[in-house]
1. Comparing relative contact order in percent (Cα under 8 Å, 6 or more apart) across P, Q, which structure shows the greatest value?
2. If we compute distance in nm of label points 7 Å out along Cα→Cβ at positions 39 and 103 for structures P, Q, which one ends up with the highest value?
3. Given that helix-only ellipticity at 222 nm (-39500 (n - 2.57) for each DSSP H run of 4 or more, over all residues; to 500), derived from a single structure, equals -12000, which label among P, Q identifies that structure?
4. For which of P, Q does mean projected area of the Cα convex hull in nm², for residues 7-126 alone, calculated from the coordinates, equal 7.2?
5. I have 1.3 for distance in nm of label points 7 Å out along Cα→Cβ at positions 143 and 159, calculated from one of the structures P, Q. Which structure is it?
6. By the measure distance in nm of label points 7 Å out along Cα→Cβ at positions 63 and 119, tell me the structure among P, Q with the highest figure.
7. From P, Q, which structure was P(r) over Cα pairs in 5 Å bins from 0, in percent = 1, 7, 15, 20, 22, 19, 11, 4, 1, 0 calculated on?
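Derivation of every value follows stated rules applied to the coordinates shown; laboratory data play no part. Nothing here was measured: the structure is a model prediction, and the numbers come from that model. Cβ atoms are built from the backbone, for glycine too; each structure is taken alone.
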Structure P
Amino acid sequence: MKYDCLIIDDETLLADSTGEYFNLFGVRAAVVYSAEACRAFFREHTADVLLLDINLGGDSGFVLCRELRERTQAPILFLSARSSDDDKLAALNIGGDDYIQKPCSLSVLLAKVKAVLKRYGQNEKPVYADGWLTLDFAAKQLTVNENIVKLTPLEFRLLAYLVKNGNRAVSKQELFENVWADRFTGDGTLNVHIRKLREAIEHDPGHPQYIRTVWGDGYRFEGAGL
């Protein structure tokens with residue numbers, strides 16, 4: 001699976017809260033707590049940007065960075081409570097792209113990661129296409145089986161948000177806040193829009209393959225290549 005960001009930090013509570021915060025605001029994040037877990041992650045997944053703590057228990061983030069540079073060119077942002085210029089210089093010399101001083105607020109960290117993703121063009125793909133479904137984000141156009149399907153602006157925003165956050169469960173509350181910009185939109189309204197989207201894009205709306213219900217949580221878009 002492809003993630004926007006991999007967080008590598010042995011401070012488990014901080015790492016988990018960072019990952020949850022990123023996912024809440026549309027950056028698909030995975031979390032590991034050691035160098036070995038990072039190696040295991042890359043045997044099955046990829047990530048567009050890495051947040052790497054210099055201190056990883058008995059391991060060094062510097063050593064891991066050198067190793068990672070042999071398998072990925074993804075930007076690596078070092079996290080550290082250290083403030084010495086030597087550490088900053090070492091981080092950049094071995095392949096790091098930035099050095100972020102701890103403590104750092106989650107909102108600032110998120111902004112930095114989003115800026116890197118935007119700079120490298122890795123989290124904003126202009127089009128989603130899988131042979132049956134094509135979604136042009138810039139033109140705000142949906143094509144299903146080579147036929148243009150008209151959506152209302154709200155329906156398009158909802159579908160685009162699900163697609164851009166594909167293959168992860170998106171909670172109803174997250175959709176209310178990011179699509180409707182309203183914390184108080186009801187389940188009934190969301191259910192109606194989901195039903196309309198399924199009727200527009202699914203082979204069989206009664207047995208959806210794209211927009212799956214995650215019981216007790218929300219919805220997940222399952223698309224090819226995500």
Structure Q
Amino acid sequence: MSRKIFPKAFLIGCDKKSEWMLDWFLKNYKFHANETKLVFADFGVSQRKATMIDNNSLFVARLQMDMAGCPKTWFMKPEAMWFAPIEKCIWLDIDIEIKANIDDMFDHLVPNKLCMVEDKPWSKRSGEIWHNSGVVGFIHKPKILKDWAVTTKEGKHGQVGDQEVLHAMLNPITKITHIHDLPREYNILRLDVQHDDYKGPIKCMHWTGQKGKVKIKELINA
């Protein structure tokens with residue numbers, strides 16, 4: 001695929017262990033008439049999936065990630081964002097159920113910041129403001145993105161995931177400087193609906209954690 005710079009695209013990615021969700025993600029994405037093209041971050045998918053991606057008209061590029069020395073796939077996610085050949089980019093985890101047209105999400109991006117939805121369940125439970133890294137938008141490459149990518153990939157941070165790394169890097173003041181809040185409906189979390197009685201609009205339903213993957217299998221087999 002071409003390595004040219006694309007003005008706007010969604011960025012998604014997975015490895016061989018999680019590629020079983022990819023067809024489900026794409027089916028929902030297409031069903032709601034989303035027209036924005038996709039770039040795929042290849043964290044080590046099977047050859048069969050790589051061929052599917054290369055021949056699927058939804059995708060305009062497949063970004064091969066160097067996984068050498070990386071203990072966890074998600075520690076490469078910020079680096080994929082950093083190297084993605086996209087000017088206006090939004091990362092989407094593939095355990096997100098697309099429930100509406102989300103082409104308009106790009107209208108909410110601002111320069112020089114990571115654009116994310118507050119992780120309301122975790123903010124509520126921790127007493128601190130958290131943001132969920134399942135949806136991350138940005139214009140060009142803000143410095144905080146590079147810092148996040150470098151820190152996460154190094155693996156010396158002692159955190160369990162990329163979201164935790166970013167939270168540990170920021171304090172309440174620098175969080176205001178570096179993060180812009182996206183409307184909540186672009187990343188509704190499993191705990192929002194299963195435990196916190198969220199009844200508002202949902203454009204992206206994020207089935208987080210192992211219980212979320214069980215739900216996705218139920219949706220696939222329904």
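1. Working: P: 14; Q: 22.
Once relative contact order in percent (Cα under 8 Å, 6 or more apart) is tallied for P, Q, the winner is Q.
2. Numbers: P: 3.4; Q: 2.0.
If we compare distance in nm of label points 7 Å out along Cα→Cβ at positions 39 and 103 over P, Q, the biggest value is for P.
3. Working: P: -12000; Q: -9500.
Of the structures listed, the value fits P.
4. Working: P: 7.2; Q: 8.6.
Label of the originating structure: P.
5. Working: P: 1.3; Q: 1.9.
The read-out comes from structure P.
6. Details: P: 2.9; Q: 2.1.
Result for distance in nm of label points 7 Å out along Cα→Cβ at positions 63 and 119 over P, Q: largest is P.
7. Numbers: P: 1, 6, 14, 17, 17, 13, 11, 9, 7, 4, 2, 0, 0; Q: 1, 7, 15, 20, 22, 19, 11, 4, 1, 0.
Attributed to the structure labelled Q.
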